[in-house]
1. Given that mean projected area of the Cα convex hull in nm², for residues 147-202 alone, derived from a single structure, equals 3.9, which label among P, Q identifies that structure?
2. To test your reading of the models, identify which of P, Q gives 20.0 for mean count of other Cβ atoms within 10 Å over residues 75-82 when calculated.
3. Name the one structure among P, Q that helix-only ellipticity at 222 nm (-39500 (n - 2.57) for each DSSP H run of 4 or more, over all residues; to 500) of -8500 was derived from.
4. Taking log10 I(q)/I(0) by the Debye sum over Cα atoms at q = 0.08, 0.10, 0.15 Å⁻¹ from the coordinates of each of P, Q, which one would give -0.59, -0.79, -1.38?
5. Determine which structure produced the value 0.70 for FRET efficiency 1/(1 + (r/R0)^6) of positions 163 and 291 (r between Cβ atoms, R0 = 35 Å, to 0.05), calculated from the coordinates; the candidates are P, Q.
6. Quick one: distance in nm of label points 7 Å out along Cα→Cβ at positions 211 and 251 came out at 4.8 when computed from one of P, Q, so which one is it?
Structure P
Amino acid sequence: MAAFLLSALALVSASPIDDRDALRKELSAWKASDAGVYAAANGLLRKHLDGASEDAELAVFAANKAAAVALQEAHPLAEFSVDTPFALLTSDEFASHVGTPSPARNASAPSASSEGISVATNTVDWRTSGCVAPVKTQGGCGSCYAFSAVAATESAYCLAHHRRRTLFSEQQTTSCGPGNGCQGGFEFDSLKWIATNGLCTSEAYPYTNGQSAAAHPCQSTCQKLPMPFLDVPLVRGEDALEKALNTQPVAVAVAAGNSAWQLYKRGILTGGCDGDISHAVLAVGYGAAESPYFMIKNSWGNRWGEYGFMRLQRGVGGHGLCRIAEDISYPVLRKPQFYLVTSHGHVITEFYSDLYASSSTKSGAMNEEWSYDFTTRQIIVHSNYECLDAYNDGGTYRVHTYKCDA
């Protein structure tokens, strides 16, 4: 890109007046656009110390326009454009903005194989569930791991609380958690920390690091909410990602410090993202259009991509496109066990799928335990692991237990 930029700078300097004026007008229009305003608000405009700042800006803009054209030719299922907040960053500056890989990210994850391919033909889109929070903005802090972990936490917590959404604190995760503040971290470690320690809401501990590259000191005055998490597994492979997404949104790591992510506008990305893992996002579903895809939610605001979302080709096997299937982590919800008790203190028990409410049950154990499946919203009895059900018996509905719906 450096050589490309020098060539672009020379070309801009030598361009006819009309061409230069047209490029200047296009750049001015970009600065006034939503993407340009977002870039200015989040420190993404280049700052020059020399007298050729306009030439340098025009050169970067022209180079990115040319890169978008090249990407479009190479990956026609996606659209690339300078209508993105990163239009005035060189590829090196963008890679630096995204961040550097974290060492030893996945030592405990199982190996992926070429057989671990996502083959599902159905569609899963957690955005329609009410349990995917709005797209957020991490700004100039390398806190993507915190945003990814918190996003997975928000979705799981929502599913565990009757799809009532609660927004949690990325700032607390950044400033107090196990990562390296604004210098990156591992979303799996942050999820484990959240599961153990709980987390404050974003209202109680708002995000303040958007304009700073150094994490603010940890504050401990807010009230943490406990998490209903049983475990946080770390898995690998497209098939594992597909399986996890059938249950909930999940945190994933990706190789994003490249021009394909920098200039992505919409559509299904099919390549151009080789390299090291450098970013973390939330996977929110999968489906198929011109190609099978995984859907992710980013933390670069809603002026990037498909209103903050991106589709990545699936079915490629191994670690997946952009290494999306290399580091997959998510909270496993704890299913609370409880007793069903009548207003007269009689315990509901099950015997051969029939239910009884008596202080002296016909059979079975008193204080029989039940649990609630947050994903399917079904109540399960532990004696035979059937679900509470009702059936029509001649116009009258009777309650019993029956095989749980898939």
Structure Q
Amino acid sequence: MNLLSFLQTINQLLAAGISITAFSLLLYALSFNLKDKVARSFAFIMGCVVVVFVGESVAGVVSSPAWIEVWYQIQWLGIIMLPPAYVHLSDAILATTGRPSRGRRTKLVKVTFLISFVFLIMVPFYILVGPLVTEGVVTPHLERTSLTWVFSAFYILSMIWAWVNFQRAYHRTVTSSGRRRIGYLIGGALAPALGSFPYLLFGSTFASQHSYVFWLTAVVSNVLVSGLIVIMAYAVAFFGVSWPDRVVKRRLIKWVMRGPVTASTVLALTTLLRRAGEPLSFFAPVVMAGTFLLMQYFITMFSPIWERWFLFGEGKNNLALLQNLEERLFTLDDLSQFLESVLAAMCDRLQVTKAFAASLDPIGMDFLVSVGGQVDFDEEELSKRITDVSSKQ
């Protein structure tokens, strides 16, 4: 495998990883704060990103030109819906700063959705984008048409409008923590907007002449997208919930580690082994299962460590206690089950068929749990005897 093939493989793996990450973050937004308008808008953007990068990933592995064209058209469905999704998100964020729409912004958001739906209808009829181009290009792509320029202008203007709203929301935020989170959101939102645009339609000649530069740029772009959408999800996670920073970070980290990171690692190792050819390809199923189990093991074992890395000050010192609090708390059912296991072990050790555990208080004895059947003692008499023995000692 030469350098060019290696870059192409890495780019395909990153595109698949982005689609997995975006889908996982979509589920995260829908699971915890679906009632919030900002979270719903973010989930819609993640849905568009999933469509864009699933289309790119599948088109990169299928061999039939007809199917490549179909999957690139599917990719365009996500690209077309990104402008209204961003405008909708920026409007929702601006409303959280005490600047709700008086009707004009809402109408403009609806207009952007309407324009995007018109562009969607054009895709299968080769009006917005043409047929597949495979000859003399660095990688197959759909042909540019005259309306592609119109859509590009619409895409750019919509993103500029969204960023103006982001900036207005940033300046209207009065607290430092709020500004910091809006800043994270603005920085993270750059990734899907810039990483999903089909630059190859306008720079195919340059990409063909400088293939190494093109693939290296694509790899770097996908790395940035995969990281920045997580930062964007972190900023959005605070809207519509009453959780402290520690809880948001902990849930998001575990969600990302158990979902996108695990799935992407398994996919990457399996793909590399299969492309390495025989005899390594035979081990792909074993590596797939082993990697999944090892990832879950490492996440469970080392999650307390990296959770402490993301906390500072007093919260960092108290985190160990909070992490063990669930294991330290006992309900009555937990206590009963624990005592039953202890009594069962004692019966096996002493070779007796019955045993019981009881607590003593000034009123008398209270039977907690018994194993091997009901105890055959009179409760008052036994309580008196145990009390007498304990008082003598």
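1. Q
2. Label of the originating structure: P.
3. This value belongs to structure P.
4. Structure Q accounts for this read-out.
5. P
6. For distance in nm of label points 7 Å out along Cα→Cβ at positions 211 and 251, the value 4.8 is produced by structure Q.
None of the figures in this text is laboratory data; all of them are computed from the coordinates on show. Everything numeric here is computed off the predicted structure, so don't read it as measured data. Cβ atoms are built from the backbone, for glycine too; each structure is taken alone.
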